[in-house]
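**Q** So, here come the structures, one by one.
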Structure P
Amino acid sequence: MKVFAILRARRVYEREHLPFLLTLEDFDVIHEIGYHQESGRPLTLKLLFLQNIGSIATIQRRVRRLKHLGVVQQRRSDGDKRNVELTVSPDVIAIYKRLAASIKRS
């Protein structure tokens, strides 16, 4: 499959299965949280701010919205109860796993 055909198919899949991700910041937030979650190092809100995805206010708004939709979950850190760790919901992880599998088949 050609590069732009793969990118087009990916975008069609995202529009169909991830309609709640409206902005580039939404995608970046989910990708950063998911990347850290996958590596076994859950992302804190402070570390998310340091990723330079957007301004602090923008990131706060995007995370609040995604939490409200159930896309992002938060919990207190086991090591330091002052820290809040962010994770991607299992449903969204399943959607991304199906996307990754379809890209591998391409």
Structure Q
Amino acid sequence: MNIKTHGLNAVVVGASNIVGRPMSMELLLAGCTTTITHRFTQNLKNHVSKADLLVVAVGKPKFLQGDWIKKNAIVVDVGINRLPNGVVVGDVDFKSACLKASYITPVPGG
């Protein structure tokens, strides 16, 4: 998939040194207007709903719901979470996100 990133509004949910911060810098270099959010961000849903490109890395299963996502946004789910029943899921609720996103990385397999 070839995505033109110049001018996109990108939001990174999670400010870790491993994913969030490096990804925000890469998105800036790719020409995105980038917002990085963290656990103290107020009105997170408001930030997320404006993202053309969304990267989620918070370590909480199905944390971000599809109704937060802007229609036709691109969603990159970095989370890998194992539920008590052994099922592996991402930080984004995949099923509800698919109703809004133009593209979303599956977990596992993305």
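**Q** As an exercise: helix-only ellipticity at 222 nm (-39500 (n - 2.57) for each DSSP H run of 4 or more, over all residues; to 500), calculated from one structure in P, Q, equals -19000. Which structure is it? Before the final figure, lay out each step's value.
**A** Details: P: -19000; Q: -4000.
Label of the originating structure: P.
**Q** Here's a follow-up. For FRET efficiency 1/(1 + (r/R0)^6) of positions 64 and 96 (r between Cβ atoms, R0 = 25 Å, to 0.05), which structure out of P, Q has the highest calculated value? Intermediate values should be presented prior to the final figure.
**A** Working: P: 0.70; Q: 1.00.
When FRET efficiency 1/(1 + (r/R0)^6) of positions 64 and 96 (r between Cβ atoms, R0 = 25 Å, to 0.05) is computed for each of P, Q, structure Q gives the biggest number.
**Q** Rank structures P, Q by mean count of other Cβ atoms within 10 Å over residues 8-15 and report only the one at the top, that is, the highest. Don't skip to the answer; put the middle values down first.
**A** Values: P: 12.9; Q: 23.0.
Checked P, Q; max of mean count of other Cβ atoms within 10 Å over residues 8-15 sits with Q.
**Q** Of the structures labelled P, Q, which one yields 11.8, 34 when Rg and Dmax of the Cα atoms in Å, for residues 40-87 alone is computed from its coordinates?
**A** Working: P: 10.7, 28; Q: 11.8, 34.
Clearly, the read-out refers to Q.
**Q** P, Q: which one has relative contact order in percent (Cα under 8 Å, 6 or more apart), as calculated, at 23? Walk me through the numbers on the way to the answer.
**A** Details: P: 28; Q: 23.
Label of the originating structure: Q.
**Q** Please state which of the structures P, Q yields -0.65 when log10 I(q)/I(0) by the Debye sum over Cα atoms at q = 0.16 Å⁻¹ is computed from it. If you can, show how the numbers build up before the last one.
**A** Details: P: -0.74; Q: -0.65.
Only structure Q yields this read-out.
Where a number appears in this text, it was derived from the coordinates with a stated rule and is not lab data. Small disclaimer: the values here were computed from a predicted structure and weren't measured. Cβ atoms are built from the backbone, for glycine too; each structure is taken alone.
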